[in-house]
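Presented below are the structures under discussion, each in the form of structure tokens.
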Structure P
Amino acid sequence: MERVSNEHSKVERVLQNSQPVGAPLPDWAPRRLPDAERLQGRWCTLERLDADRHADELSAAYAASEDSDWTYLPVGPFESADSYRSWVQAQAQTGDPRHYAVIDAASGRAVGTLSLMRHDPANGVIEVGWVVFSRAMQRTPISTEAHFLLMGYVFDELGYRRYEWKCDSLNAPSRRAAERLGFEFEGTFRQSTVYKGRSRDTSWFSIIDREWPQRRRAFEAWLAPENFDDDGKQRTALRGR
């Protein structure tokens, strides 16, 4: 195997049989599946979704939502608290996606959910999805920290290599959120999904392990208490990359 440096690429090119191949990973071993029940932060805590503990609080939090909050989700809006509870009961039993409720540290109440999904421990790849944040947590430190807690768990504790974000290519708020959080846009898969009776082109984003240390520092600086004034407003915007 021959190594050839390439000044135009961040990754060293490796030749095998005079053909370029990916960098060797001699110490690689499959990672374990996500199993955390609770991830503690300053602004919020992530708890494994449980219908008895979280469904009523989440339903109440989503009561302030508009129908537009559900446009790009495969489900919702729900007709009643009971229909939402039934959905939570089913989802809480799944291993993939593995859903987490976001608990506001100030109120102690569940105000949103997100999940780890499409688990691929053999290759060290996992996706964040099912992000359903109520109006009570949108544009707050809670929403940023919730993502940070999940990313840190995936990279620092589980040792995964790649963390994915996918969304409808027409979902401009989701695309902006991915970019703010430090994800790199990779392209669009055309006509990749059918949901709610319509076609979806899917935009792909990712963060990989060698990028994570810089992303982590950016999150830590943004989430630091000194970055917020007495009214809880940020002094400096998050620069995820």
Structure Q
Amino acid sequence: MPKMNDYGQPIGASVPGWSPVALPTAQRVEGRYCALEHLDADRHADDLYVAYAAAPDDRDWTYLPYGPFADPESYRVWATAAARSADPRHYAVIDQATGRALGTLSLMRQDPANGVIEVGNVVFSRSLQRTPISTEAQYLAMRHVFDDLGYRRYEWKCDSLNAPSCRAAERLGFTYEGIFRQAVVYKGRNRDTAWFALIDRDWPGVRDAFERWLDPANFDAEGNQRQALAVPER
């Protein structure tokens, strides 16, 4: 039953001791397979363009508001502007084995007063997709948001027609919350936005599931997973 105020009205649960949290910073976030580094065009743009250009087609850009990029120079222009942004705060995903940047993601729509933040602009190259690095990169962003910065709510939003993104959100432990109709116009077309979120009380169980999955013992000699990522049902 909800708490009632003196007028007999239901009100939300108290959040004792709450105070605004910190904004994401440019600090490097370390993992076993990868690290997240603040995007820097001079250090990362060339690697990222090469990684993206290796794809046989441009389908990875369909649901993004930018891209594809015709040449390294046009990507560098985008990366230079993105690196200057504090919101979104863009990060390059660095392969620990090679030191090369293979993808990007961002922490965006930052609301430190309410402890709400969104992960977005996820652009993972084909060499990064479906690898332990891609899963760990998402885990590192979550861990940074919840454990380092103290946020209460972590959001994932995507075009409702982007089935791979919706499946990824659910695999990673986000809860589907519904569709905002006609939320965005991008690339000259409508976007109905699917909303997903992970909240702080869900995070400990999700974190444990990620850590079990990322354990080297979960992978065979060829790097194939032994057990799938299994976040707790809620």
Structure with the greatest value (metric distance in nm of label points 7 Å out along Cα→Cβ at positions 127 and 191, set P, Q): Q
Computed 22.0 for mean count of other Cβ atoms within 10 Å over residues 151-158 - originating structure among P, Q: Q
Structures P, Q, by distance in nm of label points 7 Å out along Cα→Cβ at positions 63 and 135: label with the highest value: Q
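Values in this text are rule-based calculations from the coordinates and carry no lab data. Keep in mind the model is a prediction, meaning the values are calculated, not measured. Cβ atoms are built from the backbone, for glycine too; each structure is taken alone.
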